[in-house]
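Below you'll find the structures, each written out as structure tokens.
All of the numbers you see were taken from the coordinates with simple rules; none came from a lab. Because the structure is predicted, anything quoted here is derived from the model rather than measured. Cβ atoms are built from the backbone, for glycine too; each structure is taken alone.
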Structure I
Amino acid sequence: MDDQSGDALPGDLDVTALVGPYVFPDNARRRIQGAIYTVTGSLLGLAWLLRNEGGVLVNEGWLIVAALLTGLGFYCLISSAPLLIRELDALAAAAQEVGFPVGHASAQMVWRGLRSVPTWRILIFSADEPPSQRGLVMVDGSDGSVLGGLVQDNPEDWSELEG
């Protein structure tokens with residue numbers, strides 16, 4: 001038997017082949033499937049309108065599927081807000097928002113609201129050792145505006161790890 005048979009990850013998900021920084025996929029790809037759903041639903045609705053004679057092949061099921069596909073297509077189109085702000089730009093905006101020198105930071109991509117607007121959640125720690133402050137900042141991935149932030153003293157006790 002061939003030892004290479006079986007399931008395998010697609011190339012874009014294989015982390016062993018990753019070279020360079022990871023690029024988050026863009027929501028704008030939803031426009032393709034939205035257009036396909038909308039056109040298919042419209043064609044089914046047109047076929048129902050032209051050929052609905054109470055027959056077996058073209059019946060009310062076509063109209064229901066046409067309405068569902070068209071609705072899903074429109075939703076895909078309106079929920080395809082583009083990701084224009086990349087991770088480093090979001091980190092820079094978050095660093096300006098917190099007002100202290102930044103040490104460690106972490107970025108997480110989330111989607112907000114029914115329109116699935118891409119949003120960066122940035123967790124930031126101060127540059128001193130151990131970090132005395134931390135902050136959480138939300139940055140809009142479409143226009144780079146800061147949606148909100150929280151800065152507080154770091155409540156973690158690091159005294160056990162010192163010297």
Structure II
Amino acid sequence: MELERVTRFEDIHEITQLKARSCRCVDTKDWSGYAQCLAADFRLVGDGGVRQGREEVVAFVSKALEHATTVHHVHPPEITLTGPETATAIWPMNDYVELPTPGGQPFVLRGYGHYIEEYVRTADGWRLQCSTLQRLRVDTEGDVPRPVVGLGRET
């Protein structure tokens with residue numbers, strides 16, 4: 001019984017570390033590090049629609065944020081181990097996204113909501129299987145730059 005509790009604690013800790021690492025990698029544009037956080041068949045659901053597969057997601061996110069400054073903060077999660085190799089989590093979040101515009105004044109988005117996520121244990125450890133962003137509030141400043149990729153305004 002005690003060993004099971006320790007194992008559960010270790011799994012939850014590893015998932016927490018994984019989420020922190022994935023946020024840091026996105027904010028520092030470490031795309032190979034970000035890719036290592038994702039399962040091969042990772043699915044991303046958010047403002048930019050649905051993207052499937054690690055390579056497609058990394059290509060999409062890296063292009064969408066190529067010129068952006070981002071800060072992603074996640075707060076204490078609700079993590080549920082759903083099986084020996086699977087887990088789910090709800091992460092309260094807020095993010096800051098600043099995109100340059102031709103006019104000089106950047107477009108700024110501040111978002112608040114939750115990441116609803118699924119995790120899978122692989123031979124290389126825990127990996128993100130699916131991440132769905134559910135925004136509860138979005139505050140913006142400045143004019144939306146064109147084109148905006150990934151913010152649901154691809155025009």
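For distance in nm of label points 7 Å out along Cα→Cβ at positions 16 and 64, the calculated result is 2.8, so let me know which of I, II that is.
It traces back to II.
State the single structure among I, II that was used to calculate helix-only ellipticity at 222 nm (-39500 (n - 2.57) for each DSSP H run of 4 or more, over all residues; to 500), giving -9000.
II
Comparing relative contact order in percent (Cα under 8 Å, 6 or more apart) across structures I, II, which is largest?
Largest one: structure II.
Starting from the value 3.9: which structure in I, II was distance in nm of label points 7 Å out along Cα→Cβ at positions 32 and 112 calculated from?
The read-out was computed on structure II.
Taking Kirkwood radius over Cα pairs in Å as the criterion, which structure among I, II has the greatest value?
Max of Kirkwood radius over Cα pairs in Å: I.
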